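Derivation of every value follows stated rules applied to the coordinates shown; laboratory data play no part. Everything numeric here is computed off the predicted structure, so don't read it as measured data. Cβ atoms are built from the backbone, for glycine too; each structure is taken alone.
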Structure P
Amino acid sequence: MTQPDQTPETIEIDLQPVGRRISIQPGQTLLDAARLAGIDLSAACGGIGTCGSCRVKILRGSLDAPTLAELDVLEAAELLAGVRLACQVTPKTDVQVYIPPESLSSPQQMQIDGFGDLRRDHPPVQAIELDLLPPDEKDLRADLSRVEDFLHCRLAANSQQITLLSEALRAHHWKARLALLQQDHFCHLAAALPPGTPIYGLAADLGSTKLAFFLVDLENGATLVTNGVMNPQIAFGEDVVSRIAFANRQPANRRLLQKVVVDEINQTIEHFCLEANITPQQIVDVVLVGNTAIHHLVAGLPVEQLGQAPYIPAVSRGLNLPAESLGIQAASGANVFLPPNIAGYVGADHVAALLATQAIQSKETTLLVDIGTNTEISLIHAGQTFSCSCASGPAFEGAHIHAGMRAMQGAVEKSKITAESVQLTTIGHVLPLGICGSGILNIIADLRQARIINERGVMDTHHPRVKANGRKTQFLLASAKETGTSQDLIITRQDINEIQLAKAAIRAGIDVLLEAAGLQSNDIQHFICAGAFGTYLDTACAIQIGMFPSLPLERFHQVGNAAGVGARQMLLSSAIREQAEKVRQQVHYIELTAHPGFRDLYVENMIFP
């Protein structure tokens, strides 16, 4: 990073969670940087600092002191937390900036939903209508005893829940509606509500990059409201490895990583309550799925051991925790179910995906691949399940790519490149600003098909769009006048190498699982692609660059957010929660870093077919 006492020729601005990096001249503002990058940052006042709509958070770097306009608009606590107005900030050094969702005019493309059967099968939470005789001189039973006698079971409740129960009974003439969770041979009181009050559950898929939330009616299984947001932990590391490193620097960091996610959960609950006209007390059950690191951070568990071999989780079985113990603002007795993890880098989200796709019950050879910054793969064959995790990196989210960005308006998502022409398709059908993950995959497949790059990813320097600059060879996708940034849109040799690394890791992981099962790639009868990237990628392109084995396209199934479906299934079914534990116990996990043949397979799969 440039030292504060030097005057750099250019300053690099890292805009998160958009994933764009742009260079500006000294004296230019962060709003200038966003506009140069084509990012639609809100600035209702035109950049004079009076509206406060361009709030950003400075994560790293040196800046000028707050201006009078900022001191007038921003609270002291905001300034202390690193919040600034982008139109007023002139960086002195390279900086990393987090743009909150409310400061962006254009939302990111989110894959929230998936495909799967949602059924109520022995629901974990039951709604019971109470209609009690009031106490009198002949019946002096305590309120809790009176309710337990009616229910014919022992009721587990804390002092706050007993207080709410007593108040509800007296407010509604000894009638009430109880939400009861059957667990550990007890009836746990989740909420005491007015008679006839509907009850709801919150399911969430906590991904490394995106968080997907679902408000579910627990009595009919309907999903009422959904929401997708960026994971705020991105501000502390683009992948789980960097977040684990951040958490391990000091205890406060681990608590911070927990807090930012819980804050986002609570903001979503508030949004859902307004949208559905309900209260947080009606949200009586919560299911959270995520990779093992996210699971541990949200649960307040240590992650130090996940950052070093042999990558052992603190706990692998499912957990039931009081929502209030995590700071989640739901019903006073709401439970949070965290499904089991398989290993240090195969988490509850993959368990949920295995259940949602029914891959785990498949009688035919099935491969489930959930692609992200960390890619989980499971191979199901002859009643056995083999799983592994690949460090595919954030390239498929647009990170570490010269013109990379996440899937927002202006991101190139498809291409058609021949030896003579280039056609680009962007999200929103606007001028291109950068390239998202599905776009980079398409582009590289096209370049290989047109023989503009060879099997090692080296560009043909004789092509008119290729510019050789030492090791920084680049291909011109669109000239400055054809983009929304007024800068050339290029793909570099380094970009190609990033995809080679990512695709080699995934394909090598697939090959290791096939070897463990004694199979060839053509034995795969169903190839399931899950997750946001798995939904948008072109499977033909993935085959062409060698990321996926060469199989008939009809064997591929793109199922969307399977983990989110699995989370909702577990919200509605005790039987599926029990299945989740069985999945954990039956999976044969293979640690790729310890596998003797993985490195050779990885190097071999760097080559393009």
Structure Q
Amino acid sequence: MILLRWVAERPLAWLFEQLGNRFYVGLALVLSLVFAFTILSGSMKGMQNQTYDLIMKNRFRVPKANPAVVLIDIDEASLAKMASEYGRWPWPRSVMAEFVELIVPAEPQAIVFDITFVDPDLNHPEADAYFREVVAATPNTFFTMIRLNPNNDSLSELKLSSLAGVHPAIDSPSSAATVAMILPYFYRDLGDNQLGTNNLYSGSDGIARQYNLYRDVAGWRIGSLPANVVAASGRPLPQSTDVLLNWRGGPGAYSTFSFAPLFAELMGGESKTVAAQFQGKIVIVGSTAPSLFDLKPTPMSQNHPGLEILATAIDNLYTGDALVLLPPWIYLLITISLLALLAMAFVSNVDYRLLNPVFTMVQISFLGISYLFLNYSHVFVDLSAPFAAGLLYFFIARTYSMGLNLRRNGHPFFSMALQAGSHSQVLLVRCQMAGSEKAMGRTQTFMLRRVGLTNLGVAAPRMFNQAPLLSTLYSDTLVLYWVVPLAQTREALTDLDEMLHTSIAMLTKRHAKCRFLLDAFDLKVESNDTWRLQGKSVLARALMVAPDKLEVIEMTPEFVKVCQSNSDIHFTALEIKDKANV
């Protein structure tokens, strides 16, 4: 057990002794490199998704669904109601042909089908032909195609150049290039933008958050259904390949008509009156029926109908408020700046009573900024990377700071100073402050910061903190000390001298009153515990000197003896000793 402790303690003691405050700078550099890689490589995507999901679910300002986008829902009620006349789904395509013919007189802006009419209906060929004729005569109808695995492109005989909604992405793309795709059976009758992909690419966790605008294949650009619908309206499209969806809330956000009753009304005598409500609208026909299996998990719902996801994508592009992502370098700059500021704070030993609340407020502001931006704009400011970097740095730095303080205090896990048989040098500094409570508080804060900047010094905890009377009596007293092996006495004296020289100069400039009593003793840890009595007597001796008896610096004979034993050191405090009080 003793060997194990020695093996664990010595490397830790050496590490803390060698690194000192340089650790904070090194930590900032390491974390800057780590987060530069994670940000630029996209490794923070998982945290970004969680931030996006959380904000989307809890926004207090949700953008309203565009009233120009309406849904015609083939819901479970419609399937049941129309089954007696048209049978189970899929219905004969004459139903859709009649629907289009009846709604076209109202001059809707677009009629979009979230239905893939793949194979001809062999049982109703006349219905297929009817639908095909209606589609050919209605250029503002739009249909979906499904992109298959790109690995199958070379096996397909379908040429990209033959597809509506596909345009050259480069000059003179190959006319022989093929693509693997599921198409409506009448795709050759469709013009320009009438055909588009409707692939919904979910994240690694299976949740759909973004929509594909286009894909480039063999020099050809394959447009998505939302992109082609909006492009046909003459509105500009984002330049990005994909857009992050700006949800209008959960399912049910858009104005929706159940297909069966609407179809019955259109077929009735008031068809013109019924159809008029779709004038200038983008009419999307699809299904929310669970039995048709077009439900996807999104940040808003575990069972979000594909019909409403398509509507959201079209709405985002049509309105121009699809979410915009900031470039990664902005997050990298914020992260590195935060780490640099934290490193400066720890290196300069900023008072933890100030550092802790300021750091907490900065972290909260990161979350607040992300939240407010998604409530008042369509810019997604994802500060999860600087938030995580700051939290990680602060945790490691605070842990190291605690370890460093424990080592300087002689804690047995980090130092050998108080273990049996050790022989150490103790340098004791009593700081006697004067002035108002506020002035003494400022002086104490300054001295605590100064001793924190030394290599070996440490401040004693506030004495008698739990005893009101004694705490009041000694509220003007601060004790600093250095505990080092005898071999490091010279180093400790130099460290203490630099602290005193800087402190006195700064206190003089601030007109603060503080006097110093310097004491010293050899500490040989013996089994009979006499070393404890020795330490107590030295501390009592230092505390018993009356404050009004102190000059700027007073030294006990024991401290002077230690200085004389290290006469090769130019001890600045000796030059200050006889000067007037601060």
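Source structure of the calculated read-out (distance in nm of label points 7 Å out along Cα→Cβ at positions 403 and 507, 3.3) within P, Q: Q. For the read-out volume of the Cα convex hull per residue in Å³, a value of 165 was computed from one structure; give its label from P, Q. Value 165 for volume of the Cα convex hull per residue in Å³ corresponds to P out of P, Q. For the structures shown (P, Q), FRET efficiency 1/(1 + (r/R0)^6) of positions 227 and 427 (r between Cβ atoms, R0 = 25 Å, to 0.05) is largest in P.
Taking -8500 as the value of helix-only ellipticity at 222 nm (-39500 (n - 2.57) for each DSSP H run of 4 or more, over all residues; to 500) derived from one of the structures shown (P, Q), identify that structure. Source structure: P.
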